[in-house]
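Computed from the coordinates by the stated procedures, all read-outs in this text should not be read as laboratory data. These numbers come from a predicted model, not from an experiment. Cβ atoms are built from the backbone, for glycine too; each structure is taken alone.
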Structure P
Amino acid sequence: MRIAAAVDFDAAASATYRANFPEAEFHEVDVRKLSVDAFDHLVDDDSPLVFSACAPCQPYSSMRPTGSRARPQERSLLLTLIPFLDRLRPDALIVENVPGLQRIPGGSTWNRFLRYLSRAGYSTRWEVVDCRNYGVPQRRKRLVLLASRHGSIDFPVPTHGPDREPYSTVRDWIGALPAIQAGEAHADDPLHRSGALGDLNLRRIMTLPEGGSRSEWPEELWLDCHRKSKGHQDTYGRMRFDDTAPVLTTKCTDITNGRYGHPTQHRAISVREAALLQTFPLDFNFLGSFKSVTRQIGNAVPVLVSKAMGEHISEHLKTVRTGEHG
């Protein structure tokens, strides 16, 4: 595939995209303000066209803070894709989001979007995908929709899991990286950098074995809120080398926000380690502050899942085009 263009309105994420994909035309703008004819000059009638879209997942996430509400424009952002679909009639479409998107009852954004695709002549298939099935070392589940204007489409066959290749592990992806201290960046890779820890949190993580949880702390290290509640046992915990990682969030380089402690070193995982656990290549460059880069990584679709879906759609379009012209 040749990447023709991309859209985002986050300044740091936009800079990261431009740095890694300089050949792509980039529109740093709120998609709701983007002219529907913005991509007309890029369309080649002789080549199939594929759209890939991911609206912000926070309005539908199970991790959204209790009592918080999404603005209506957040919940319906996926529908802003429709005018572009009407105008450019892409051959295929990939949409990714959290599973909560398709569980909203009634005339939800998801149902409205599916009805549009059906009326527009697209065959659709959607599943809640376990990212481990495509080699991602992370217990991450995502709702993925594939749509084709050229007949039915299925999902790529999983490559990992029972009776297949073993699930990929934390060790497979970050085990070979050099050791660093909390608050330190490696001289050869500024993204292999871990957030600083205060004395108390350093003492806390030092008490934990690989895979350990805060329930194993000595009592003098407990917080009052931990004495009152047994929930959120993953906070301050360590990963296991020979297991898959937990779901990486936009705060995955902070041990106070989940099981984001390095398996054996006394620190949270580094930015580079987080990116590797999302299956980004080792040479992928991220721009922005430490906080911004962590957010970009946590928001990302794991690269191996994108690769599996993209290759599958490419093969599907080759097959149908051969049939149409043969």
Structure Q
Amino acid sequence: MKKLFFTLLCLSVLTLNAQTKEELQAQKAEKQAIADAAKAEVDAIQAKIDALPGWRIGAFGTIGGSLSNFNNWYSQGTPNNASGNIGFTVNAYANLIQEKFFWRNALTTNLNWVKLDNKDDPNDDEDFNPTTDVFNISSLYGRNITKTLAASGLMEYRTTLLDNFNDPGYLDLGIGATWTPIENLIVVIHPLNYNFVFSDNDTVFDSSLGAKIVADYTRQIGAINFKTNFSTFQSYKSGDLSNFTWTNSFSYTLWKMIGVGFDFGLRSNKQEALNFALGQYDPLAVPAQTEPTFDNVDNDLQTYYTFGLSYKF
């Protein structure tokens, strides 16, 4: 009799737990359905807010870095050293969108410093020295012709900040058309553009008239922020004066405003390649070196990337 009672009691407890779990799951499903419906309504309202005329302002960036210190670590060639790497990127925009016109402003910068201090060498450099050095700012104004096409004018300036500021520096001023086929994608085509080049080396760097093409896609999807920007100048004077830069930024928010980020960029600029080659050229070298010119210089593709923590501003 006692065994029967105990068995019935266990079955009752199991049944009660099963019923409680099912009830909780049903309550969870009900609440989740309500939450999903509320989120859909909030997203719809936010979409209406985003479509209203006015300013759109935002920014996100990536911070990466590492520090290390070694004392008497004999297994490496420099047993006593201090090293470090610090870098960050910032992508910011301030866009004024109105019914008849728009004014889009963007800032992109990527700065990085590296040091390797050999404590056993008193003449060693102990400072952080700049490596990656990218700065770009642009301003685009347009008057709408149709829903997706506008007459526009563009100002874009790019240079380095930490080393050789404005040497070289590039300023593009041009007019043409801007096409916005889908939301967040901006395509600028300016057949009349003047590329001002500022530099101390006038024998290599030259300003010229040409065509400017820019494609930019910036978007936020939930915790993901990304931006890709392609900018090219095609000189009417000479292909040696043409150039392009393609930058990409990606960040994923993990907790509150902190996440991980990845940035990389590509650039081709024959004027910069020749200027660098002339800086390495030694006319007295043995064996003799061939003097670099536009015709024989190796215009290798320039690249960079940064990976680290990201912070959404």
Hey, relative contact order in percent (Cα under 8 Å, 6 or more apart) derived from one of P, Q reads 16; which structure? P
Structures P, Q compared on mean projected area of the Cα convex hull in nm²: the greatest is Q
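Quick check for you: by FRET efficiency 1/(1 + (r/R0)^6) of positions 27 and 251 (r between Cβ atoms, R0 = 25 Å, to 0.05), which of P, Q is greatest?
P
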If you rank structures P, Q by FRET efficiency 1/(1 + (r/R0)^6) of positions 35 and 283 (r between Cβ atoms, R0 = 41 Å, to 0.05), the highest one is P
